[in-house]
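Take a look at these structures.
Quick note: the coordinates plus some simple rules give every number you see, no bench work behind them. Remember, predicted model here, so these are calculated numbers, not experimental data. Cβ atoms are built from the backbone, for glycine too; each structure is taken alone.
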Structure P
Amino acid sequence: MKLPRQADLFANDTDHRPRRYTHGGDTSKGKRKLSRPLDRRKPAHLTLKSTKAKGPLNFRSPRNKLYIERVVEKWARKLGITIHAQQNVGNHIHLIVSFPRREAVQNFMRTVAGLIARHVTGAKKGRPFGERFWDALAFSRVVHGERDLWNLKRYILKNEVEAEFGGSARDGVERFDEADRKARKTGRPITDFL
């Protein structure tokens, strides 16, 4: 005899169910505040995005790129955070990090976001930027397993190729990935699919 299954209390509220893995970004706009889902045993994917980062405010400009790398590495070292991957795309930054405590990653995001915004905009006490610099809360996602981590690193690599060489280069990498996937699946040489 099959036992009846209990109905899920949060079935219609998928963004706020107890087992959430993402937080921030566009998914949290207009929603109630909830704690950021983080698991110190698993890496987290963090993204900071600003559509105002154009021209001289671009994160990849010579003035900003090195500063951003140094600030991220300095605060990661101070708070005991391990950086698995870091990518500056120009208007957003991707990070894959592991952390010892929940407070460490929260302090890291708050501090790094503030320092980057202040440096890029040139804002300081008495001379504010005048508008909100970041588009939304920093996006975070818990990374589940080796395959998810590998796919995320591939995604960040594709972003790096696009930022460095343009959209057509990214399309080439995606075509190669698709051909590689088909070759592995069928056992035929990759040249058959390129």
Structure Q
Amino acid sequence: MTVTPLRVARRRPTRDLAAAEDAAAAFLTALGVDLDSDSLAETPARMARAYAELLTPREFQLTTFANDEGYDELVLARGIPIRSVCEHHLLPFVGVAHVGYLPGERILGLSKLARVVELFAHGTQVQERLTKQIADWLTTHLQPEGVGVVIEAEHLCMTLRGVQAVGATTVTSTLTGTLRDDARSRAEFFTLAGLNN
């Protein structure tokens, strides 16, 4: 079995944690938060580190294998945890992604489905774009017969502020190839992802 490794990373942003800490302190102070107490003294530094972590994806090595057995049925990873940051309010959105593909000439190391989700979830995002980026990336790098991605997420910008729709979930999907064009394959994907209940 032939293994094809590929080192994967999105462009890492330039980070200046000291400047971020100063900006966080100024931001909190401008909103009336008193940073002089012991419990809040380190908050700007913690805030800067937390956002740096949320906004910076980890590198990983994409591992694909020759599809020697000619496997042509759906491969699906269901319930991949997802966390990202809404680019409109800089509040988190959290949920799960269901990612599947119909193999072509290559199959993917299963943990890499979760790594691809993480790759695009880190950074400022909107859920619609995130869903499509995952599907497009897998289509480009794996060249499968079809890809399906569904994300179910709760957006804190919608549940904690504004409309305050606590418990509301947003669902987005992107389907390509056979999973988009063939009704039976599409239905199988949604059923195995647990979305046809």
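Brief remarks on what is shown
- Looking at volume of the Cα convex hull per residue in Å³ for structures P, Q, the greatest value goes to P.
- Answer label among P, Q for the case where Rg and Dmax of the Cα atoms in Å, for residues 98-153 alone, calculated from the coordinates, equals 10.9, 34: Q
- Which entry (P, Q) yields the derived value 4.0 for distance in nm of label points 7 Å out along Cα→Cβ at positions 42 and 138: Q
- Comparison of P, Q - label where distance in nm of label points 7 Å out along Cα→Cβ at positions 106 and 162 is highest: Q
- When relative contact order in percent (Cα under 8 Å, 6 or more apart) is calculated for each of structures P, Q, structure P gives the greatest result.
- Distance in nm of label points 7 Å out along Cα→Cβ at positions 82 and 170 from the coordinates reads 2.9; which among P, Q: P
- For helix-only ellipticity at 222 nm (-39500 (n - 2.57) for each DSSP H run of 4 or more, over all residues; to 500) computed as -11000, the structure of P, Q it came from: Q
- Which of P, Q leads on mean projected area of the Cα convex hull in nm², for residues 50-121 alone, largest value: Q
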